[in-house]
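Q: Structures for review follow.
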Structure 1
Amino acid sequence: MKLNKIILIFLIVICFFAVSMQFPVYADQDLTSRQIMEKVEEENDTEDSTYLLIMEIRRGSSKRVRKMKMWMKSDEQGNDRSLIRFIWPAQVKGTGFLTIEHSDRDDDQWLYLPALKKVRRIASSKKSGSFMGSDFSYADMGTGDIDNYSYKLIGSEEIDGNDCYIIEETPATEKIKKDEGYSKKITWVRKDIFCLAQVKFYDRHGNYLKIMKMSNFKKIEEADVWVAMHVVMTNEQKKGSETVVTYDEIEVNTGIPDEFFTQRYLSKEK
């Protein structure tokens, strides 16, 4: 499964990338911006993955902590699917969020709220809204499609001592710009492992909106992939507003049942 797509579940949000042991460095190759992003997408396949996550939503001196579990798996056509279930504290326990990628139309997203005992579909026009009060949007939590953006290589720079490509991403259509709420993104991609290191987001009007930083990369040996164990999304337009996501447990290739990625299973408060 193409794990990097979910930043953007932490995101995909969230940054899983396979690295070839025989060819660990690609920096000397003459790659286009599109090829770089394709490598980010192509070199991170696993059958499925499961995460235990801790989310801290910070607003100045106040802090709210959430624990959640996330499952990810591709279908037979290669479309990504993800399910997030909040498990703590009590007031959000059982809340679920399901994303289904489609290659020929907008992705489907549903939110289950235990208090209402109801599954609610997230309309495309609402995907720029805040996900569960965090600094991530519903769009950030989607799987994304590489064809939704055009790409331009604008330079290179070190991030935390690692040499990175700098890629400018612009929405392919006005609808994507409107739905996701971004006029562009500037993305730093590590040259050694083709993992996202940093992303800057600009709002519909071209103003700098927020920045996502990934750190504490760890290799999962059984799948030959890398994980950013620490992700921080900071809103630059709202002072003191940031969300921190920490990976506590990770499992790969465990054989997640397909039934996990259905509205019926979403409404089960497990």
Structure 2
Amino acid sequence: MCTSIMPPPKDVDPTTEQIITHLNGLDEPDIIIFTGGEPTLRPDLEELVRYVHNRFPDTPFRLLTNGRRFSYRDYTERMVAAGVDEVEVSLCGPSPEVHDVVTRTPGSFIQSLEGIRNLVSAGVHTNVRYVLHELTYKSVVDVPDLLYREAPGIGQLVVMYMDIIGNALRHRKQLIVPYRDVAPYVERAADAAVERGVPLALYHIPSCVIAPAYRHLSAGITVIERRITYPPQCERCSLRSSCCGVWKTYAKDVGTEEFVPVIEP
């Protein structure tokens, strides 16, 4: 589990004591995020959550998870009692046919969806994260309707382009899809979200690749700036100051020729 380093170091599974030592070394952090791997696989997660809230009572805390453990109501109740009040659940598709292929775990879609329901019912601020790549980008158009029907009350749907690290790096030939191919589906998903009343935000999708009507949905820069880049042509773009930039991993593997500066009068 990683508390602050993104991307996480390889082959790291720190002990409880190591994580507490790391937390004690933080000086008034703006936010603490537990991610992974999958943090809910740790038997000490409840203990660590309680420690964070006791050590940093005024610091926002967020848990990134696949949501499957939260399909068990008793687990959800325990974690809420420990202090979990904001969670972001990764959803890999609007159906088992997409989600379970990505996770390679039959039944994981049903568990993740039930986890989202349990978290919302418990009063936890719950966002749903949908990562775009070759296996998922076309299906994003169906996600707002799914959440409207099956999980009303989420905080927002976060649609983001993948960073090419970890498993994505190992399987990049099967997963990379150009932004220009993704954009039309993202725009259709945004229309569906408006129609269904599902709040939506776009992460890591440069402003120049989507139509003007959808640019206000961009969350801007949401990661440490060393992980992104702005190609030379971006310096002429009128949207440069508000744009999220391009993943450095994407620029390295795919290139940056598709990004055309927007020149506004």
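Just so you know, all these numbers are worked out from the coordinates, no wet-lab data involved. Treat the numbers as computed from the prediction; the structure is a model and nothing was measured. Cβ atoms are built from the backbone, for glycine too; each structure is taken alone.
Q: Taking FRET efficiency 1/(1 + (r/R0)^6) of positions 80 and 152 (r between Cβ atoms, R0 = 30 Å, to 0.05) for each of 1, 2, which is largest?
A: Ranking 1, 2 on FRET efficiency 1/(1 + (r/R0)^6) of positions 80 and 152 (r between Cβ atoms, R0 = 30 Å, to 0.05), first place is 2.
Q: Still on this structure, I have one more. With percent of Cα pairs over 27 Å apart coming out at 33, pick the structure among 1, 2 it was computed from.
A: 1
Q: Next question, about the same structure. For distance in nm of label points 7 Å out along Cα→Cβ at positions 96 and 112, which of the structures 1, 2 scores highest? Each step should come with its number before you reach the end.
A: Numbers: 1: 0.2; 2: 1.5.
Between 1, 2, the highest calculated value is found for 2.
Q: When volume of the Cα convex hull per residue in Å³, for residues 32-183 alone is calculated, the result is 115; to which of the structures 1, 2 does this value belong?
A: Attributed to the structure labelled 2.
Q: Starting from the value -2000: which structure in 1, 2 was helix-only ellipticity at 222 nm (-39500 (n - 2.57) for each DSSP H run of 4 or more, over all residues; to 500) calculated from?
A: 1
Q: Comparing 1, 2, where is relative contact order in percent (Cα under 8 Å, 6 or more apart) highest?
A: Structure 1 gives the largest value of relative contact order in percent (Cα under 8 Å, 6 or more apart) among 1, 2.
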